[in-house]
Structures are given as C-alpha cells and as structure tokens.
1. Suppose distance in nm of label points 7 Å out along Cα→Cβ at positions 44 and 132 works out to 4.2; of I, II, III, which structure was it derived from?
2. semi-axes √(5λ) of the Cα gyration tensor in Å was computed and gave 27, 21, 14; which structure, I, II, III, did it come from?
3. Identify which of structures I, II, III gives the largest calculated value of relative contact order in percent (Cα under 8 Å, 6 or more apart).
Structure I
Amino acid sequence: MAGAERVGVYPGTFDPITLGHADIIRRGAKLVDRLILGVTTNPSKNPMFTPDERIAMVEREVASLGIENVDVVGFNALLMKFAEAQGASVIVRGLRAVADFEYEYQMAGMNQQLNAGIETVFLMADVGLQPIASKLVKEIAIFGGDISKFVSPAVRDDVEARIAQTGRKGDY
C-alpha cells in the first residue's frame, strides 16, 4: 500500500474550540496527509453551540491556523464507523492529565475491539495549555471571567455573544 494517503481523525465536540484543540490540530496535521476534524454531538454533554455553529467555528479557526491538510466534518455516529467511512488509519487524541489518559486508554481499547486496523495516537498537551478544557472555559465565561487566555479572540466573542443572547447563567 505504498503511496496511500494517511488519513487521521481528530474527533471532539469542540464546544467551544480552544487553544488546546488548536495545538493538537497543528501537531496532528503533521502526522498524516489529511486530518479530519470530526465535530460530533455527545449525548452526555449539554452543548452551548449547535452542531452547525460548532462546525462553522472550527472551520473558521482552522482557516486562521493556515493548515492546508485539515478538513472539518460533522458526524453523529459511532467514532469507528465514522473513521472507517473517512478512510482513516489513525485516531488522534489529546491528553492533558492522568485522568484523560485513563478515559482515553479505555476508549482506545474499545475502539480497537471494533476495528483493529485503526490505531489511536495520543498527543500530550503543551504544558502551557494543559489546564484548558471547553467545559471550564464555558463555566468561566458564564460567571463573567476572562477566557481570552484559553480561546482565540473570535471564539471569545462567540461565547460571550451566546451568553448575552441566552441571558442564562449556569445552564450549560
């Protein structure tokens, strides 16, 4: 299979996309010929943004990074089915801490049972970005904190506009 395109999938809800996500996107894109950012729904989360809004936000942020080999695709399916449909040979996941590793390790094992041909690659978060989590970014913003250290200016504006639009605090 020499010369075959290496496709990776970096899945997430990206609600909202953070500087930590951008770091993993930059680094993950170097490992494959094409990196697909799979923007998914997650029934266990209460998203601030709709799937279409998140896809548009991720597309805008990827364009600002200037990375040519990244595509953004929405999906609402089992990750391994999505990865197979995209022709992926690797799943890219970012790790911030030991707690992330435990969860991601279990998920990788389950995914391997579903498709042993797709490997999972873990990228450690940049030390300066390790504490960033979308959930915490939303909580900080909802309670009036400054999130500009954790997201791009455009994403900060999106989050602040959504909070102003809903007028609700603590609902996400």
Structure II
Amino acid sequence: MTSQRTTIGVAIAVPEPWGAQLQEYRERLGDRTASGIPTHITLVPPYHLDTDELVAVEQHLVETSASNLSFKVHLRGTGTFRPVSPVVFVTVAEGIAGCEQLAVSVRRGPLGCDLRFPYHPHVTVAHDLDEPLLDRAYKELAEFECAFEVDHFSLYVHHEDEGWVRTRDFALTAARDR
C-alpha cells in the first residue's frame, strides 16, 4: 500500500485585523498566490511528508507547545532579502528570540530539516514580483506597526485549490518561573 504525500507548514498566524490587512495588501499588489497564504511568521517552511506521519508530527507539536512560553511580537517597518531573494517583508522588531527558540523546538524530531537560508523571522508582504512592485511594498509599508501576544502556533496543510489551510492550533503552555 502506497502512502499519500502532503505538504505542511508550521507558523505563527498574524492576528486580526493585521493579518487580513497585510494579506489584502499583498493581493492588491498583484501577488497571485496571496489569497492562499494566510499572513504568518514561518517556523517550518513547506515540508513534504507521508500523510501517515501526521499523527507523529501533531504529537511532536503538542509536546513542543507544552515546553515553550508565550511571548510578545512587535512588527514594525519593512525589510528585504534582495538581491538574494525577491522578497519584501514586515520586520519583527520585538520577539525575535521567542520566534527563534520556538522555531528550533518545532524543527526537531519528525520535523527536523535543513533550511535553505538562515532562519530570520519576518512577515512576507511581497514575493516574486517585479522590482517596481517590490520597491512600492517596501516604501508603502515602511510605517506599518502592530504588536500582539503569541500564545499559540499553528499547523497548516497545503491544498491544491485552497492554498494553505490552518488545521490545528497548539497553545504555548510552559509555566513561567516565578
């Protein structure tokens, strides 16, 4: 019997109203993939696995969530990965360490993977667009700012027609030392 393959990702969703604002901006800019990509900070990039491995992945994520603390994220301003990659993003001004620690915890065990680039938490707002559109996003979102508490992260599954669909949230429940 052959197992089915699927593609998953693990991310911190940017909450409303900011998530929708940034996704709508990305769509208006002309990013054809934007409607299928909820606004997020990636912890595990697209990862291919057999569907029968999902149970082990979800158990790993439950354990990971129980051993990590909630933390604050403050998004402010823009950055870019150009010329290495045609990406403009909103920067994580506060919460970088929390994102990094969570990403390292998640990318162990069944989700152990090598990254193509060093991990840099960010929120993509323009990707694979012409240079003038990338420049426009960089300038127009330079004053963007929001802050929120990260008290959970999410598992996403990629569907051909719908794009990335959030399938389960994992609450960050580690106890803080008093």
Structure III
Amino acid sequence: MLAALDLPVTLAARAGAVTLRAARADDLDALMALLSDDPISAARGDTGLAENRPAYARALARIEADPANTQLVVTSGDRVVGTMQLTVIPGLARAGSDRLQVETVRVASDLRSSGIGAAMMRWVEGVAAPALGTTLIQLTSDAARIDAHRFYERLGYAPSHLGFKLRVPRA
C-alpha cells in the first residue's frame, strides 16, 4: 500500500511545513508518547509504560507487514508530532466500494489547533483515498471526544452511523 502513497510528502499547516511519512520501528517511543498524551487513550491503557513496549512493537510490525495497512507519522524537524493509521477495507456494500478507514489520529497536545490535523486529513482525502482506489473515507471517534467531533464535522465528515464495541479480554 505504501508504494501507491508516494511518501514522504510535505504538508502545509499553520504551524509551518511538516513531513508525513511511513512510521518506522525507531518511531515507537514517540508513537507511545502520542497515545499516552491523550487522556482518553491513557484511560484505556495507553500509558506509555516501558513494560508495554513489546506489545506496541508487535502491533507496529503487524501493521507494517499487512499490505492493507499503514501507520504514518508527521514530523516537524526530528520530532514526531502526529500519527494516523490507514486501512483499506474491501467491501460488497456501495456496489463493491473499498473504504479507507482512518484510525489513531493524534497530534501532540502542544500543537493541537495548529492545522496539522487538518493538513493530515486533507492529504487523506486528496491524495491517499484516490491513490488507493477507495471511494469512502470512514473513521470512528470515541463518544467523549467532543472537540474531535467538531474538528471532523468542520472538515465535512458527517456523523452518519452509530458504532458499537465489545471489549474481549486478551488470551
């Protein structure tokens, strides 16, 4: 999937130019920090503890090995300031349309409202979705993320579905 995306790319944000590229194994600590920087993620166990690093490393390796998935990072200089995961989901609905699922969208807390998240999502819409042949972009957002909901609606995303989740204990 990465080859179709022609990475890295420069994105323009109010905070200045940033670089969007594929995540690498050496980004793992920064990715863990971005997840733990978010109070909702932290409450679900994304606390950035060193003891969880092997599980995150396995997850990143599985994402990288799956041609339908990619984890991206946004950098400003040498600092990882954002991330998102893209997954192409083939489907029968909508006349056999493929969907682009966007997950784990995070921007460092000190850079939120700086235009980085909007630049990331504009790139998904204008570049990634067409390059990957998807006709629908979908994402989920925790019901408690009111600010994120306003952000996505401002970008034109409609709250069209109600989602359900069931937590399954790890084996």
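Derivation of every value follows stated rules applied to the coordinates shown; laboratory data play no part. Keep in mind the model is a prediction, meaning the values are calculated, not measured. Cβ atoms are built from the backbone, for glycine too; each structure is taken alone.
1. On the way: I: 2.4; II: 4.2; III: 1.8.
Structure II accounts for this read-out.
2. Working: I: 28, 17, 15; II: 27, 21, 14; III: 22, 20, 18.
Label of the originating structure: II.
3. Numbers: I: 28; II: 31; III: 21.
Structure II comes out on top.
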